[in-house]
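Rule-based calculations on the coordinates, nothing more; no lab input. All values derive from a computational prediction rather than experimental measurement. Cβ atoms are built from the backbone, for glycine too; each structure is taken alone.
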Structure P
Amino acid sequence: MLQHRFIDSARQNPDKIAFIDRSTGRDVSYKQALLASLILARRFRKLERGRIGIMLPTSAGAALAIIGALMGGRTPVMINYSMGAEKNCRFAQQQCDFKVIVTTKALLEKIACEQLPEMIFIEDILAHLGGFEKAIALIKSKLPLSLLKRLTGSPDLDKPAVILFTSGSEREPKVVQLTQRNILSNIDAFTDMMDIRSLDNILAVLPYFHVFGLTINLWTPLCLGMTSITYASPLEFKTVAKIIKETKPELLVGTPLFLEGYVKQSKPGDFASIKLTVSGADKCPESLRVLYREKHDIEIFEGYGTTETSPVISANPRDRNKPGSIGIPLPGTEVKIEHLETCEPCGPGETGKILVKGEGVMKGYLNDLEESSLKIKSGWYDTGDLGYMDEDGYLWHQGRLKRFVKIGGEMISLVMVEEILNELTPEAVECCVVELPDAKRGSRIVAVTSEKIDRQEISKRLAAEIPKLALPKKYVTIAEFPRMGSGKTDFRRLTDLVHQLEDQTHTQV
């Protein structure tokens, strides 16, 4: 059990710092973390039944709330506050049947979210702890290890460990329930492949409502007895770069957007402590690899995963990195590439659907048998991604199936058009390609750039690189692309913005 692994770490290293919380300026030892988690477990048992909502920024307090929920026999439901927080709270309550949401007043103020009647505040709980409950927690913390573990959850690996929501970048979020077995198996396999036990501390700034942050930034260091250096906002690039320089983490894990932001705010020598850098959640561009090599002599190791797989499916081993690939499957994880139409296995180098099997794969979406049966068949989870396996067993990601469009009978990759567009435009210009309906052709491609470009010149150069059917029919400028909490582009919202711009143009005409 995750909470039992944490208890092992706390007992073995009671005085070691579990959290260096750079948002509050407080350090929390493993002994203090154990006491606080036991207190919160007791409180949560009185507040809620099966599930409890948690909407907290990455911090020691958020980590303690998650641990406390599990110790109290409650499943934490992680709520995305990066956009539409109030709507997400209501959606989570409706889908998962709970009322109480643990949050903080500072967060509500920052994101301009109304206080809901069911909300309780972590700062109020921690500020009003009674002597009796402190004493109870202290007594529990000193019980024999086997008894303490028995009081904080039965050793059932099939019990739910967390409820998360898919990003919703392409459609309404789906409700993913991951078990103890799912997350623990992922931690163990990823740790073994990447030799993480040799590292002592980690920069932990990814949001816990995202599976990448929850598994790799929260539970992995707690299970291994590492120190987590937390900060609430991964998008404050200058501050995070300064934190890296000052606190000297050995493990740096992030999305390409975050990793790029940090390295651009750094100077040579600032990242000298980092022994391993892992990129995930989105394709790592070659320009980012070059930047880390030239500035800090750091090699980026790219991995791949999904919410439904807890998350890591594959990664590049530290001794066998193949830049551009998304690595080899984790130990205990099977991957097969299946032909789009015939469903036959694909050979090396042949692109098809990426299917995954293993202990990290969820059992299904919560209360959605139909969607679960569509995505999981005979234990194989259909990622919705396209890719191929090379002769050496390395996976290469070719994009989301939903980011392919059929025009004139041909399958066109929006990602391919995007990548070439990025190569042809200045580095400061962000590019994206979206699909809009077309009465004659079924679909048409629209290019979106963050700054105005010479459209005629770019169109001419694009025509020399890609098929005529794949050429954007229109270019629009949107200064700031909408983002998911992980830093990925929110394609659904971006497409909506393009629709709105078109509607305004038609209205003006």
Structure Q
Amino acid sequence: MNDLQSPGQFTTRAVVATAAMRGDTAVSRPLSDEARLIANGLASGSISATLLTGSVRLFEFAAIIALALGIYAFHVVPVEGLDLWYAVPVLLGATLATILIQAADGYTVPSFRSHIRQIWRIWAAWALVFAIFAVVAFLTKTGAYFSRGFFVAWLLFGFAFFALFRMGLSAVVRGWTRNGRLERRAVIVGGGQPAADLIAALKAQPDNDIRICGIFDDRNDARSPQTVGGYPKVGTVGELVEFGRIARIDMLIVSLPITAENRLLQFLKQIWVLPVDVRLSAHSNKLRFRPRSYSYVGAVPFLDVFDKPIADWDSVVKRIFDIVCGTGLLVLFSPVMLLAALAIKLDTRGPVLFRQKRYGFNNEVIDVLKFRSMHHAMADPDARTVVTKGDPRVTRVGRFIRKTSIDELPQLINVIRGSLSLVGPRPHAVGAHTDSRLWNDVVDGYFARHRVKPGVTGWAQINGWRGEVDTPEKIRGRVEADLFYIENWSVLFDLYILALTPIRLFTSENAY
């Protein structure tokens, strides 16, 4: 690699392909008692600073408008009646206040902690809004059209709101900071002197929000001591995968030089399946890229290798999309579901619904609901035997609901509960296999499809990868389509997949 190469070459597909050609294999090992204890202590999720600052910004914007509307309803309407022109200064005032508070660094986590020092800046920004109003009213000669009492009351109530709200916010944020919930939890991959130098550089940054939770390294010689920079070596890279599935880790930092290509690829091949940001420490590398190629913690540079997919506001948008659309679809298809339940009950004995253990987000095992399509005595909750064409275990009603995917409709309940998404990689049964081999043994990097929440339908299903999986090529095709979806997700992409799903259901020949 030379200094003209871009970090963008470190893509998921490139890393896996290169490592696979080299014959590297990812081996997940059980955790030691110490590592499991640390992981369990990190099982509760951290709070995203991006979501926190954005939520405060939206709340204050809405609160400013609510204050103005309240004052308008009680002070202006009884005297002047309804006047829609007041909407102009109300919306303009809320927008200006948000922009000016942002310019005063009022929407950062450090500002949330320091109430006394920041409240003066916020008050100054709020007062500047009304100074702008006064200048505009003077220059345009529109002051006589609006109530002065309205603006004075809005100004004073705004001062009180910011003082009280920011005081409460400061107390909450300081509590989250003490509990470590507002820090980005990170583990370092690779020990020794490079890791020690990285830790020292991070500690020297005044606004460092990274909390080092441990070090993972395969070496056990003098180059990788058990304690580096005051942090313990928790385990090997193979154990890191299991650690990352228990602990809520935000970032993996690889402290290896870029020139150590073989070892770097081995590490990335093992850890890319986790739903976390993967960063390559660049503070001690002699190679230098363009400044925009780096992300920074203070002055410490990192190369962005992988980003956690569908994170922060994207995850909020996707969850809202799931709740709204999932609820709508559940109501829309409720008559079909009632008829299917009645047909199942009349056709064969046994329960109407069937629960199956499947892999969910980050490899967690979840219960997925389906309409029962097999004879109750022949049910196969572990998916040990693949359903084939003419399978005698499938009932008469079961053949129809499997062909039309009506058996999948109860999964809309999973969507509303939050264990599934409407669109995503299909959740596979825990024991799913082909040719007596589990699918994670058939496809290298199989668990990377679990970096996002699984879905009722997905890109693989509308591209023909649906139904019986009797060859390794079929499961490889599914996984490749799932990874494409993860890397290219958008709300429009989800809508496109949902729109095509019913069309492809009736043209598929692979569902039995």
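When distance in nm of label points 7 Å out along Cα→Cβ at positions 62 and 446 is compared over structures P, Q, which one is greatest?
With respect to distance in nm of label points 7 Å out along Cα→Cβ at positions 62 and 446, the highest-scoring structure among P, Q is Q.
Looking just at distance in nm of label points 7 Å out along Cα→Cβ at positions 38 and 454, which of the labels P, Q belongs to the structure with the highest value?
P
Assign the value 25.4, calculated as mean count of other Cβ atoms within 10 Å over residues 422-429, to the correct structure from P, Q.
Only structure Q yields this read-out.
Kindly point out which one of P, Q the value 47, 37, 19 was derived from, the read-out being semi-axes √(5λ) of the Cα gyration tensor in Å.
Details: P: 39, 25, 24; Q: 47, 37, 19.
Traced to structure Q.
Out of P, Q, which one gives -15500 for helix-only ellipticity at 222 nm (-39500 (n - 2.57) for each DSSP H run of 4 or more, over all residues; to 500) as computed from the coordinates?
Q
Quick check: 26.1 is what I get for mean projected area of the Cα convex hull in nm², for residues 78-373 alone, calculated from one of P, Q. Which structure matches?
Working: P: 18.3; Q: 26.1.
Going label by label, the one that fits is Q.
Among P, Q, considering only mean projected area of the Cα convex hull in nm², for residues 118-189 alone, which has the greatest calculated value?
Largest one: structure P.
Taking distance in nm of label points 7 Å out along Cα→Cβ at positions 150 and 262 for each of P, Q, which is largest?
Greatest value across P, Q: structure Q.
Which structure, out of P, Q, was semi-axes √(5λ) of the Cα gyration tensor in Å, for residues 326-477 alone derived from, given a value of 33, 18, 15?
Label of the source structure: P.
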